[in-house]
Structure P
Amino acid sequence: MTVRPTPLSSALLLAIAAPAIAHAETDAAADPQRATELDGVDVHGERVRAQSSKFTAPLLDTPKSVSVISQQVIEQTAATTLLDALRTVPGITFGAGEGGNPTGDRPFIRGFDSASDIYVDGIRDAGSQTREVFAIEQIDVVKGPSSAYSGRGSAGGTISLVSKTPKLEDFVSGSLAAGTDSYRRGTLDANQVIGDGIAARLNIMKHDADVAGRDEVNSSRWGIAPSLAFGLNGPTQAVISHYHMETDDLPDAGGFPYNNPFTSGPNVALNGDGSPIVTNRDAFYGLVDRDFQKTKADITTLNLSHDFGGIVLRNITRYGDTRNDYLWTQPDDSKGNPNLFGTVWRRTNARATQTDSFVNQTSVTGELETGPLRHSFNAGVEYSSEKTVRGTYAIADVRRPNGQTTAGTNNPLTGNQSCPSTGAATGYNCTDLTNPNPKDPWSATHTVTRSDPARDVRQTTRTKSAYVFDTISFSEQWMLNLGARFDDYNTHQFNPTAAANLQHLRNDTSFWNGQAGLVFKPVENGSIYVSWGTSSTPVGVDGGDGADGISATIQDLKPQRSRNIELGTKWDLFDARLSLTGAIFQTEMSNARVTSDAGTTQNAGTKKVKGAELGFSGTIVEGWQVFGGYTYLDAVVEDNGFALVNGVYVPSPFNGNAFPNTAKHSASLWTTWAPSFVPGLSLGAGANYVDKVYGNVNNTKWVPSYTRWDAMVGYAFSERYSLQLNVQNLTNKTYFTKAYASHYAAIAPGRSATLAFNFTF
C-alpha cells in the first residue's frame with residue numbers, strides 16, 4: 001500500500017516538526033567512526049557546507065532553502081550522473097528532449113525549467129550535456145527565484161556542482177565496479193603534495209553499461225579532470241583545472257507514445273486517458289545502425305585569490321567548449337498509428353551543436369564593523385559570452401513505388417507518417433508497437449549527412465553584471481540578509497535559412513534582481529527566517545540551445561519576472577550532527593509568455609506555486625544516518641492568455657491547470673546503518689516517491705505516480721579496502737521519469753545491481 005501525503009498532513013508535520021529541505025551539514029569530526037562505517041567514502045573529517053561565496057552567512061543563518069548533496073550520499077547511492085544525484089532531492093522533476101529541447105540534463109525545480117541554471121563552482125555551465133559526478137565533491141541545490149545570486153533565469157532555483165580541487169595531503173582512492181547489464185566502471189582520485197603549498201589532483205573515469213530493462217540501449221563515456229594548486233598554505237592561491245569528458249551512447253531518449261493522439265475527428269473514441277502505452281517495457285523503437293549521441297566537454301578554469309587579512313579578492317576565468325551531436329528515434333503518435341494499427345512511426349530528432357563560453361568574475365569578500373553592526377559581505381562584477389552554433393543531420397529523400405519521392409523518414413508506401421504496415425517496404429520507418437526490431441537494416445537504403453555548416457544557426461549572448469550581498473548582524477539573535485544584482489543582457493541570433501526579414505533576431509535588455517531576508521535565532525543552533533527574492537528570465541535565456549530560444553514572435557518581449565516569499569526554519573541538533581529545515585513559500589511569475597490561437601505571443605500570463613518543504617540530513621544516533629525530505633507543490637497556471645472560440649476571444653481553457661513537469665507530492669529518503677556489533681558492515685536503503693506529472697499545460701498527457709526502492713550493502717575489510725553492493729529499482733518497478741508535452745514519455749531503467757571494490761591509500 002502506498003501512503004500519499006496530503007497538503008493538510010504536510011502542514012501538520014511542518015507545525016509539529018518545524019523543519020524542511022535539508023542543507024545536509026554532516027559532521028564527520030563529531031563521529032570519528034564514520035569513515036569506516038560507510039565503505040569507500042573519503043570524508044577527511046570536514047563538515048559539508050554550501051560552497052557559494054555569495055552566501056554571506058552559514059547555511060543555518062541563510063534565509064534560503066538550500067539542499068547539499070554530499071559526496072557521501074553520491075557514493076552510497078552509486079550515483080554516476082547529475083540526474084542520479086538529484087533524484088535524492090524532492091521537488092525536482094526531469095524534462096524530456098525534443099525539438100528545441102536538446103537531450104541532456106533538464107531538471108525542473110519547483111515547477112520551473114532549470115536546464116540553463118546549472119553552475120560549476122559558481123559559474124554558469126552553458127551548453128547541453130549529460131553531466132558526470134566523478135570529479136564532483138558535492139552538489140548544492142538552491143530553491144526559489146535566485147537571479148540575485150546567479151543572474152538570468154533561475155526562476156525555480158539553481159544547481160551548483162562543486163569540483164574536487166587539490167589539498168595539502170597525499171592520498172589515492174578509487175573504485176572498480178561491475179554489475180548486471182554489462183556494467184563496468186572505474187574511477188581514480190589521486191592527490192599529491194609536490195612542493196611548499198603546491199599540490200596536484202587527478203580524477204579519471206571510464207564507464208560502460210547497458211540500460212537495465214531496455215533492448216540494445218547503452219552508454220559509454222570517459223573523463224579526466226586534472227588540477228594544480230599553488231599557495232595552499234598562504235594568502236595568495238592559484239588553482240588551474242581542466243575538465244574533459246566524452247560520451248558515445250545509443251540513446252534511449254524516447255520511450256513510449258501516449259494513448260490519446262486524436263484531438264478531433266472520427267477516431268477520438270479510440271483515445272485512452274492520456275497515459276503512455278506500454279505493451280512491452282523492453283521495447284526500444286530506435287535503430288542500432290542509425291541512432292547515436294556523442295558529446296564532448298572541455299572546460300578550463302583559473303581561480304586566483306588573495307587574502308588581505310580577512311578581505312579576500314578573487315578572480316575566476318573560465319573557457320568552455322561543449323559539443324552535443326545526436327540522432328535518435330522518437331516513438332511518434334501524431335498520426336495515431338499505435339491506436340489505429342498497433343504500429344509506431346520512427347520519427348527522428350537530430351542536432352549538431354557547439355557552445356563556446358567565456359566567463360570572468362571578480363569578487364571581494366570579507367567582514368567589517370560599522371558601529372554596533374557586523375557585516376559579512378560579497379561584491380563582484382562578471383562578464384560572460386556564450387556562442388552557440390546549431391545545425392542538424394539530414395536524411396536523404398527516398399523514392400516511392402509510384403516514382404515520386406518523399407522525406408527519408410516517411411513511409412514510402414503512404415508518402416507520409418501513416419504506418420498501416422511495417423517492415424522493409426516501409427523503409428523500416430514503421431515498426432511494431434509491441435515487438436520492434438532495433439536491428440532493422442535501415443541504413444542499407446538511407447543516408448545520413450551533417451547539414452551544411454554554412455546554414456547553421458548562430459547565437460551570441462553577452463552579459464555584464466554587478467552584484468553585492470551583505471549579512472548585517474544587529475545582535476546574536478537578529479540578522480538581515482540583503483542582496484542585489486544588475487544584469488545588462490544582449491542576445492543575437494543569425495539564421496541563414498530564414499526569410500530575409502527574419503535572419504537577424506535580437507533582444508537587448510537590462511534588469512535588477514534582489515534578495516532580502518530577516519533571520520531570528522532563538523538559540524545558537526536554530527533559526528527562523530522570512531525572505532523575499534526575485535528572478536528575471538529574458539528571451540533566449542538558454543543561448544539558443546534549449547526550450548527558451550529566441551524567435552521572431554518573442555524577440556521584443558520583456559523578461560518574465562518571478563517573486564518568492566518564504567517562511568522557514570533551520571535547526572542543527574545533536575552537536576550539529578543532524579540538520580532539520582522547513583519552509584512554506586509562494587512563487588509567482590508575472591509577464592509569463594503565452595501564445596494565442598492567432599499565433600502571437602505576449603507577456604500576459606501568470607503562474608503561481610504554493611508549497612511546503614520538509615527535510616533532514618545527518619546522524620540520528622551513532623551509526624544511523626539519514627538524508628531526505630518531502631515537498632508539496634500546488635503549481636497553477638492562473639492566466640494562460642486567451643483562446644479564439646467561435647470568432648470571439650475568451651480566457652484560455654487552460655487557466656487553473658497544473659504546471660507541466662511538476663509533481664504535487666514528492667518525497668525521498670536515503671538511510672544507512674552501521675551496526676556496532678558487526679564492525680565494517682553498513683546497510684543502506686532508499687525510497688523515492690513522485691506524484692502524477694503532466695506533460696503539457698492542457699493536462700491531457702501524463703505519467704503516473706511511482707515509488708522506487710533502492711538498497712545497499714557495504715563491508716569495509718579495513719580502512720583501505722571495502723566492497724559495496726547496490727541494487728537500483730529493487731522491485732523492478734515500471735515507471736516514467738520524463739513526460740514530454742506531446743507524443744511520448746521516457747521510461748526509467750529496470751532493476752540493476754552493481755558491486756564495487758573501493759580502495760584508498
Structure Q
Amino acid sequence: MMSKIYKSLYILILLTLFVSVEAVDEFVIEDIRVEGLKRITPGTVFNYLPMKVGDKFNDSISSDAVRALFKTGFFDDVKVEKDGNDLVLIFKERPAIGTISITGNEDVKSDELLDNLKQIGFAEGRVFLQAQLDMVEAEMQRQYYSFGKYAAEITSTVTPLDNNRVAIKIDVSEGIVAKIKKINIVGNSIFDEEDLLKVFNLSTSTMFSFFSKNDQYSKQKLSGDLESLRTFYLDRGYLNFAIDSTQVTITPDKKGIYITINVTEGELYTVSDIKLGGDLTLPQDDLLKLILIKSGELFSRKKVSETTKNITDRLGEEGYSFANVNSIPNIDKEGKTVSITFFVDPGKRVYVRRINFTGNTKTRDEVLRREMRQQEGAWISTKQVERGKLRLQRTGYFRDVNVETPLVPGVSDQVDVNYAVEEAPGGQFGIGLGFSQNSGLILTTSLSQDNFLGSGKRISFSFNNSDVNSRYSLGYFNPYYTIDGVSRGFNAFYRETNAFDANLSDYDSKNVGGDIAFGLPISENNSIDTAFQYQKTDIKLGTLASTQVTNFVNTNGSEYDIFSWNVGFRYDTRNNAILPDKGTYHRIGSEVALPGSDVEYYKLVYETRWFTDIYEDYILTLGADFGYGDAYGDTSELPFFENFYAGGPRSIRGYKENTIGPRDNTRRAIGGSTKIIGNAELILPVPFLEDFKQARISGFFDAGNVYGPNEDIEFDDIRYSTGISAIWVSPFGAISASYAVPLDEKSTDQTQNFQFTFGTTF
C-alpha cells in the first residue's frame with residue numbers, strides 16, 4: 001500500500017516540475033505528431049496514449065495523457081502542444097542502461113549479482129532510474145551485512161554514453177568480517193553461561209575458527225543458536241523458558257560484535273501422564289513401545305519430538321506415508337506438570353504404482369531393480385524405499401542416488417517411487433604410474449569393468465610392477481550368481497615379492513594361484529563369505545637372510561603347495577561403498593591351510609569400523625584390526641611369509657611400512673603371529689570444497705603392535721602416533737597423504753613422518 005502511495009507522489013512531483021501543458025480550447029484531433037524520440041518508437045507512445053485521431057481534446061484529456069505517458073517510466077519530460085488541429089507531443093527520454101560493471105566483490109560473484117539485478121528490471125538495455133540504483137546499493141549493502149561485513153561500502157558511478165545511454169559502475173569495498181568479541185547471557189541462574197554457550201555455533205575466536213568461521217556473526221546463525229538455547233532448556237524440563245530480548249552491538253570501527261541475550265529460565269515441569277489419541281490404526285501396545293518419554297520424568301522436547309518421529313516412521317512402514325502425528329501438551333501451571341497426548345492421524349494408506357529409474361544410461365534397469373526392497377503394487381514402506389536407496393549407494397556403481405515419492409496425478413492413495421542416479425565410471429583402462437614411499441615407483445596397467453556392459457558384474461585384469469612387488473591378476477565377480485543374491489567370483493594371480501625392499505628379511509618369493517569365492521546373504525546387513533584357494537609359493541633366500549627364515553626353509557623346504565579354505569562373517573551398515581560417513585562394519589574371518597598342504601597353519605582376523613556424524617559435516621570414525629595365527633599338524637610354527645605386520649600409511653602412520661614388531665637376528669622386521677591395531681579419526685569438511693564428496697581431510701590417532709609367538713602381549717610396547725591426513729579418490733586412483741608424529745618410538749623403530757601413496761596398488 002505504502003509503495004503505491006510513494007509512486008503516486010513521485011508521479012505528481014514529476015508532473016509539477018517537468019510537465020508543460022499548453023492550455024487549449026477543445027478541438028478535434030486531426031493528427032498526432034511526436035518529437036524528441038531517440039530509442040522509444042512512436043508505436044510505443046501511441047500504445048500508451050489514451051486518445052487517437054478523431055477524438056476531442058481538452059485540458060482534462062491532456063492531463064490524462066501526460067499522466068499515462070509518465071507512468072511508463074520512459075520519459076523525464078513530456079510537453080503537449082497544439083499546432084492547428086494537430087496534437088504535438090514533445091519528449092525528453094530517460095537514458096538507458098548501456099553497461100553495468102561491478103568491481104571489488106569477492107564474496108558475491110558478479111554473475112550472481114547481475115542475475116539478481118535483472119530480476120528487478122535493472123539490466124542493460126532497460127531505462128535507467130536513479131531511485132532504482134539507490135535500491136540496488138541498499139540491497140547489496142544488506143547482503144554484505146548478512147555475511148558479517150558491516151564495514152562494506154557500495155559506491156556507484158553513472159557516466160553518460162552516446163545515444164542517450166549511461167554506463168553504471170558499482171565499486172565494492174567489502175572490508176573484513178566483523179568478529180564476535182563477547183556473547184553474554186543475562187538472566188540465567190540454574191545453568192552456567194559457559195555450559196549454555198557450548199550449544200552455540202557462534203563463539204569468540206578459537207584456533208579452529210579459520211575453518212569453522214564460527215566467530216563471524218550472521219543473523220541466521222544467531223537465530224539457530226537461540227533455538228538451540230531454547231531446546232537446551234526445554235529438553236531439561238523448563239517448559240516456559242523464554243528469550244526476552246537480543247541485542248547485537250557493533251563497535252565504532254565495525255570490526256567487533258557484542259551479543260547480549262536476555263532470558264527467563266522459568267519453572268521446572270514434570271510429565272504427569274502420557275496418552276494416545278486419534279485413529280491409532282496399529283495396536284496401541286505397539287505404539288506405546290515407541291514412546292520415549294514416561295510419566296514422572298522431567299519434560300523433554302527432544303524425547304517428545306523423537307516419539308512423534310518414531311510413530312510417524314512406524315506408520316510409514318505400514319503404508320501410511322502421509323501420516324500426521326501431533327503432540328498436544330496440557331499444562332498445569334500450579335502443579336508444574338504437563339500431560340502429553342500424541343494425536344495420530346494416519347491418513348490414507350498409500351500404494352506404489354510404479355518404481356522408476358532415471359540416469360542409468362549404462363546400467364540395466366534389472367541391476368537397480370534387484371536392489372529394491374519396496375515392491376510395486378504393495379503398500380509403500382518408507383523404510384524399504386530408503387533401504388533401496390542405501391543398497392544402490394553401496395553397489396559402488398553410482399556417485400549419487402536420490403529418491404522421490406510423488407503422488408500419482410488424480411489419485412490420492414497411489415505414489416510412484418522415482419530413483420534418480422548419477423553413474424560412476426564403470427570401466428577403466430589405464431597405463432599409469434604410481435608412487436609409494438615403501439614400494440617406490442609403481443608401473444600399473446589395468447583393465448577393469450565394475451559394471452560390465454551394465455550387468456552389475458565385474459571383470460578385471462591388472463599388472464603392477466614396483467621395487468617390492470610384480471603382480472598379475474585376472475578376476476571375475478558376479479554379485480547375483482543366484483536370484484537370491486548369492487555371489488560368486490574367480491581370481492587368478494602371479495606375484496613376485498622382494499622382501500628386503502619391503503623392510504623385511506633378505507629373501508624373494510614367487511606366488512602363483514587362484515581361488516573361487518562365494519558370498520551368502522543371510523539378512524539385509526549380514527553375510528557369509530567363503531573361498532577355496534590354491535597357492536604355490538617358492539622362496540629364494542638371499543645372502544643376508546635371517547636365521548629365522550633360513551631355519552624354516554631348511555626344515556620345511558623352499559617350495560610349498562598350499563590348499564586353503566577361507567570363511568568369514570560380515571556385518572555391514574555403511575551408507576557408501578567408498579567413502580562412508582555413517583554405519584558400522586564388522587568382519588570375522590578365518591583362513592586354514594588344509595591338511596595335505598606342504599605347510600599347515602590357520603589365521604583368525606577381526607576387523608571393525610564405525611562411522612557417525614557428531615556435528616554437521618564432522619564425522620568420527622573408530623576402527624580396530626586384530627589377528628592371530630599359528631601352525632598345526634607337522635608344521636611347528638606359522639610360516640614367516642604368513643606373518644602379520646604393522647606400520648605404514650594403511651596401518652600405524654608415522655612408522656615405516658611393516659617395521660613395527662619383532663625383529664630377526666639381522667635387526668630387520670619379521671612380523672608376528674598376533675596383531676593388535678586401533679585408530680580413531682575425526683573427518684573434517686575440506687575448506688572451500690565442502691560439497692566435494694570425493695576428498696576428505698582428517699585428524700587421527702593410531703595405536704598398535706605386532707607380537708611374536710613366544711611373546712607376551714605387553715601394552716607398554718604399544719606404539720602410538722597422531723597427525724593429519726588427506727585422501728582424494730581421483731579418476732586415476734586414490735591419492736592419500738598423511739603427516740604423523742610417533743608419540744613413544746623406541747630406539748629400534750624406523751619412523752617416517754610424511755607418508756603418501758599415489759595410484760592403486762594390488
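Coordinate-derived values only; no laboratory data. Note that the structure is a prediction, hence the values are computed from the model and not measured.
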Original post:
P, Q: which one has Kirkwood radius over Cα pairs in Å, as calculated, at 33.9?
Top reply: Q
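Taking relative contact order in percent (Cα under 8 Å, 6 or more apart) as the quantity of interest, name the structure among P, Q where it is greatest.
On the way: P: 16; Q: 5.
Once relative contact order in percent (Cα under 8 Å, 6 or more apart) is worked out for each structure, P has the highest.
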**OP:** Work out the source of -5500 here, i.e. which of P, Q gives that when helix-only ellipticity at 222 nm (-39500 (n - 2.57) for each DSSP H run of 4 or more, over all residues; to 500) is computed.
**Re:** Q
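For Kirkwood radius over Cα pairs in Å, for residues 410-585 alone, which of P, Q scores largest? Walk me through the numbers on the way to the answer.
Working: P: 22.1; Q: 19.8.
Between P, Q, the highest calculated value is found for P.
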